[in-house]
1. With mean count of other Cβ atoms within 10 Å over residues 102-109 as the yardstick, tell me which of 1, 2, 3 scores highest.
2. Taking semi-axes √(5λ) of the Cα gyration tensor in Å, for residues 62-117 alone from the coordinates of each of 1, 2, 3, which one would give 53, 9, 4?
3. For percent of Cα pairs over 32 Å apart, the calculated result is 25, so let me know which of 1, 2, 3 that is.
4. Where does the value -25000 come from, among 1, 2, 3, when helix-only ellipticity at 222 nm (-39500 (n - 2.57) for each DSSP H run of 4 or more, over all residues; to 500) is the thing being computed?
Structure 1
Amino acid sequence: MSNASAASILCSICLEHITKADTICRTTCGHLFHLHCIQDCLLRSRDCPECRETDVQIYKLFPNFDENEGGSCAMDEVQAKLQICESQAMDLAGQLNEAQNDFLQLQGQYTTADVEINKLKEELSLYSEKNFMALQGQYTEVENKIRNLKKRNKYLSLQVAAKSKQLQRNIRTISLLKRMFKKKKLKRA
């Protein structure tokens, strides 16, 4: 039996490939499973988990695997996929870093605008103590500045919220890629 065909045999209980390192067994009905998988199933029911034949017996198999045939192709494919995942992870990490920098910059602008709004409010309260008629023009100007700054503040708040959502999506994507990378790395090992 060649490695190319052995690598495509799956245990239908755990859905993992049967490899040379596994203890393999067959049932009286001819199905192949990992020994530990079928033993666990037979503790619950004496039926074959694949075809439900009753009162199944199991027999260990000792196949000879050809380790050279097809192995390098599969390894090259896994290595290529791994490099693609690593490249995507690096790209996403760069995007995450850029998004974090943008977020910090927007947060700084938001804070600056908020401080300026507070200063303008303080100025407004000082001027309100003086002659109202003389300061009415300045009052209108300050109110316009406050209105514009509030609009800008609202705009910046929306940008901060959007960048925050984008940052969360990027974090989830990186987390998913890391898990995929770890799974591929574990399977490769």
Structure 2
Amino acid sequence: MNVLVINPGNTSTKVAYWEDEKEVWREEISYDVETLKRFPSILDQMEMRLQNIKGLLQVHQVEKIDCVMGRGGLFKPLEGGTYRVNDKMVADIKSGNMRAEHISNIGALLALEIAREYNAEAFIVDPVSVDEFDEVARISGIPELEREALQHTLNIKRTARKACEQINKEFNKANYLVAHLGSGISICPIRGGRIVD
């Protein structure tokens, strides 16, 4: 299976091409702050990023894609997992029916546009809005203010899965504390494969 992976970030778009379980190539397109300031909204960056991705596909002479995976955004609270990009998801993104404006929101749109050109399927995996919190984790100390689950789910869960592979442990039976330290920070306990706080 030939898979294209698209991860839009605040100042970059990371793109990788896989054949089965082998990474064939990986590229990072960086954007300076002045370039990004020209766009009134994140959705307005869509065409620029899409053309950049298409340029990479030409450079690498990609002829076949079976599946395009995009970074998932700030949707309604969801369970961790893989979701097919569908009309409802696209409508929510384009109408702004999201929990917040965030660059990850266009991951599904980018995946869908590329998938259409290659007659492929488009998916997102472990979006930012995955909510697997224990009820006690929602307590903020202010009765009127409940804590919400928003974290770097994709990286947090991938890191835990990779650690499980290295020590030959089942992901759904493992407990970890994982830190994502990028331009944003998430520190999450994982119990039995779920981000519980």
Structure 3
Amino acid sequence: YSKAEESYIQSRDLYSGIGDRLGFADSVKALGDVYRMRNEYSKAEESYIQSRDLYSGIGDRLGFAQSVKALGDVYRMRGEYSKAEESYIQSRDLYSGMGDQLHLANSLTGLGQLHSHRHEYAKAGELFLEAQQLYNRIGDRYSSANISWCLGVLHGQQAQYEEAERLVREASTIYGELGLKERIADCDNLLATLRRLREQSPPGT
């Protein structure tokens, strides 16, 4: 990612120099994405706050919402759940207002993951299902499969192993149709873990 960082810094400075505010904001946001992928969360947070404010200044609602959602991801990864929740709710409402179903679903997924981390399983499940309905409606099969995976993990955390296995198999089937071998391997590993847990659990669970 160091080459990516270098090129985004160059383009950021270039756009700044020529007064291209949108290009400048886009470069700052892209830098935030690089830092987030490198787990450099404080640098990512700084970039996303800057891009959020820049997009706000030029009236770019989509860029603003994307920066807010990305901030939510950073806060969630840092375990700052109340800040993350605030960001996800704000981005969810922004995307809903714009009628942007894909990004709305992504915000709902982030909220679902957040509630899952807090062990608020019923709320997490509701949000995941709401996101999945949107992904199915727009034909995003990969994201829909990811939700089946998340729901499988969620049921596994609650010792509902049969339902967990069904959902992970559902995800694996879609990954197979999309030719995603690594994701199928992840499903196989999770299924093996779930089977082992089911065999170890007392009868009737």
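1. Numbers: 1: 15.0; 2: 24.9; 3: 22.2.
Comparing 1, 2, 3 by mean count of other Cβ atoms within 10 Å over residues 102-109, the maximum is at 2.
2. Values: 1: 53, 9, 4; 2: 21, 12, 10; 3: 18, 11, 8.
For semi-axes √(5λ) of the Cα gyration tensor in Å, for residues 62-117 alone, the value 53, 9, 4 is produced by structure 1.
3. Numbers: 1: 55; 2: 17; 3: 25.
The structure behind it is 3.
4. Numbers: 1: -25000; 2: -8500; 3: -29000.
Structure 1 accounts for this read-out.
Every number here is computed from the coordinates shown, using simple stated rules; none is lab data. Owing to the predicted nature of the structure, the values given are computational and were not obtained by experimental measurement. Cβ atoms are built from the backbone, for glycine too; each structure is taken alone.
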